[in-house]
Structure 1
Amino acid sequence: MITLMINDLIEIAEKAAQLIVDRATNVQVISHNDADGISSAAIICTALFRCHIPFQASFVNCLEESVLRKISSTDADTVILCDMGSGQPEIVKQIEKLVIILDHHKPVGEHKCMHVNPHDVGLDGSFELSASGVAYFVARLMGPNTDLSSLAILGALGDKQSMSGANQFIVDEAISCGAVEVSCGLMLEDGDLHTVLANTIEPYFEFTDDEAKLDEFLSKLSLSGDVSSLDADSVRRLASALTLTLLKRGCVEAVDAVIGEKYHFKNEIIRDANKFVSIVNTCGKIEQSSIGLSLCFRDKTELQHATRLDMENRQSLINTLKIAEQSMCEKKYIRYVKLSNISGTGIVAGITTRYLFPDKPFIAVNSTPDTVKVSGRGTRKLVSQGLDLAAVMKSAAETVGGTGGGHNIASGALIPNGREEEFITVVDQLVGKQLGSVL
């Protein structure tokens, strides 16, 4: 069944690839500003470059009316939307150019343009194929671009997807062409063990940024030195202890964040996949997507700068997470926190759901002077029990005069200032209708 779905996707991707090669003479790529969106843009832009097709790339948080003005101001004859567009047919239809959508969000309404989306062939875009994977399926049919498979894996990891379904197809192709090596081990970056654990947010432990707790944890295990220098017994003891800390909080799904398959990119300037994901995500969230794009283009110029930005952003996120823990609110069916002027709303919501409170959906509300940004996150268990945050966020946002949507497990919204409490109440009611029998 999966093979048939993938073949159907390849057939659609081939039509998109042919359309680009035959008709595009100047392309504007517009993509989401996270790891999946940035890697999607990098894949399709590299494929365009190799086909000698001029392009320019822009990154936005969401597809809205203001993006239309940006599109109309350029002389591009073709617009490629990456990691967005499937849920905004009313905006897409206003673009008076050749439009191609490469997305993995659940489609809404009718699309008359070229539209490549895993949901249309029966694949689950929330877990089995990200936007970068969609871009890769198109790029591999535009020329010899299988070396870009590592960037497709980068995007899937950034969206916390499983390496199954169409993602597994990409992994197999990446291994076959020598772009990726896969091994099993600790899902920690290399470096001094104490420093790595003190600054890790994926996974996020109770001793992250807490020197006293971390010293006690490592002292009990009698462990020190670099992660890569640990012998097999030390790795086993460390993995067991880290896993136990997560299980004590009920974070069963997060256990694979401790030990599992590690991806090593042979062609990229950052070989450690998890480190690459973190840096590219940071670039997007602090409005430096162009730096993330350059790294995906294998340009080392900004590597040291990007690495420093990532460390600074991690510390900022850790501080925000500490505040979120202290400011947590709870309703019958959800947990939520209200914050102001923070970056990485989605990351805060995701980490809180995976590593702190996995039993209920979590909503992070971030008030800014112009609008209120909302991120909602669930778990695979909650989704299997009926949770659909895409439907919840869309309906709740529209109730208060905003917009929302996304995936069943991860979704977002923009709502007007002053409507936060009403929005939260509606979200709780809608989640209750979906999960009331199990929560």
Structure 2
Amino acid sequence: MYRHIVYPAQMETQSLGYLRVRTTTQNLLPIEDVTIRIYSPSSPDRVIEEFKTNNEGLTDMISLPTPPINYSLEPSSIQPYSNFDMQISAAGFESVYVADIEVLPQVTALQEVTLTPVPEPIERSYIISPHTLYAEYPPKIPEPEIKPTGETGEIVLGRVVVPEYVIVHDGPPSSSAQNYYVKFQDYIKNVASSEIYATWPEASIYANVLAILSFTLNRVYTEWYRNQGYNFTITSSTAFDHKWINGRNIFDNISFIVDSVFVNYLSRPNIIQPILTQYCDGNRVQCPGWMTQWGSKSLGDQGYSAIEILRHFYGSSIYINTATQVSGVPSSWPGYNQDIGSTGSSVRTIQEQLNTISEAYPRIPKIIVDGIYGPETANAVRIFQEIFNLPVTGVVDIGTWYRISRIYVGVTGMGV
């Protein structure tokens, strides 16, 4: 269901973006009847809209006014997104206030909020920093794309593994900033939403997501910061790593793409470690030999595929590799889709996990656990995909497989 907020004076010319809110506990259990209030930063005392979450912890989709889409399709001094503030409150839980949520035209912003039970009313606040393509941030300090393992002998991982969490230091390495444990996929979605615009061509978004993934997995594989005596995986400083913004919203199309490729990274022949794929915006900062974000957008406009974009900037020897192990899930992706006619233990795993998830999300129907992927299983998968903002296909692809696994781990408490 959609709810539309339109300013009468702008009805003929305004663009619209979309916003949806999900509220859950730490175990990913939905929280129903949460009150959501939307404010304009220019009128913080006036509620634009008030609505509540349903029994899946979700709000209706609402439309909000935004600048025209062309401001996000080329470098511009005009802010290409609208900002809104949000207050989230529910009886028995802490309140959350998020300032400067970013809403772009023609795409859906997702604000996912974890609420903690509390005996007394308290409020937790987030202020979302401006997007890196709009505001000025320190440029990346160049590093070798392949870490020289022979110099220190401190590389401790024997193969590339997708971690369950990364520990993000919210500032430069030597600062006294706070560390945050962030789910790996959530980290990638946050960075991509902070550093590129969700209005860009799909191939451009894929290319940038793959670069972010490879860079991050290089930090994980090489234990880069731990080998320097730090207790974190990566920082939120653009001079050293990527811009991660605590509490920010993401975008649904970026989320889809990350879910479909988060086990991938970029390699060169005869090199085990993921490539440290550095980049810059290509507008304020130039970086020969690296990808430029605006350049990747231009190539996407010209019909280049993601790998063609990446090879244009990083050279023809680069290719997409796959990590065979994903941490924090009961079983890894079997390597092929589960669809009508599929049989075996992988189908049984999906059926068992969906039945468990349906205890918390009862719109998902109970299904017979027989290891046969029939119409009932496909229907349960479609409903799961609809609830969790995945493409509704009824097919368990890699993104759906790992989302089912993640929700299953959450609702059963396995990950706590």
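Read-outs throughout are calculated quantities, based only on the coordinates presented, and are distinct from any laboratory measurement. All values derive from a computational prediction rather than experimental measurement. Cβ atoms are built from the backbone, for glycine too; each structure is taken alone.
Comparing 1, 2, where is distance in nm of label points 7 Å out along Cα→Cβ at positions 293 and 333 highest?
Values: 1: 4.0; 2: 2.5.
Structure 1 gives the largest value of distance in nm of label points 7 Å out along Cα→Cβ at positions 293 and 333 among 1, 2.
Source structure of the calculated read-out (helix-only ellipticity at 222 nm (-39500 (n - 2.57) for each DSSP H run of 4 or more, over all residues; to 500), -14000) within 1, 2: 1.
Of the structures labelled 1, 2, which one yields 0.90 when FRET efficiency 1/(1 + (r/R0)^6) of positions 37 and 69 (r between Cβ atoms, R0 = 30 Å, to 0.05) is computed from its coordinates? The read-out was computed on structure 1. Taking distance in nm of label points 7 Å out along Cα→Cβ at positions 93 and 173 as the measure, the highest value among 1, 2 is held by 2.
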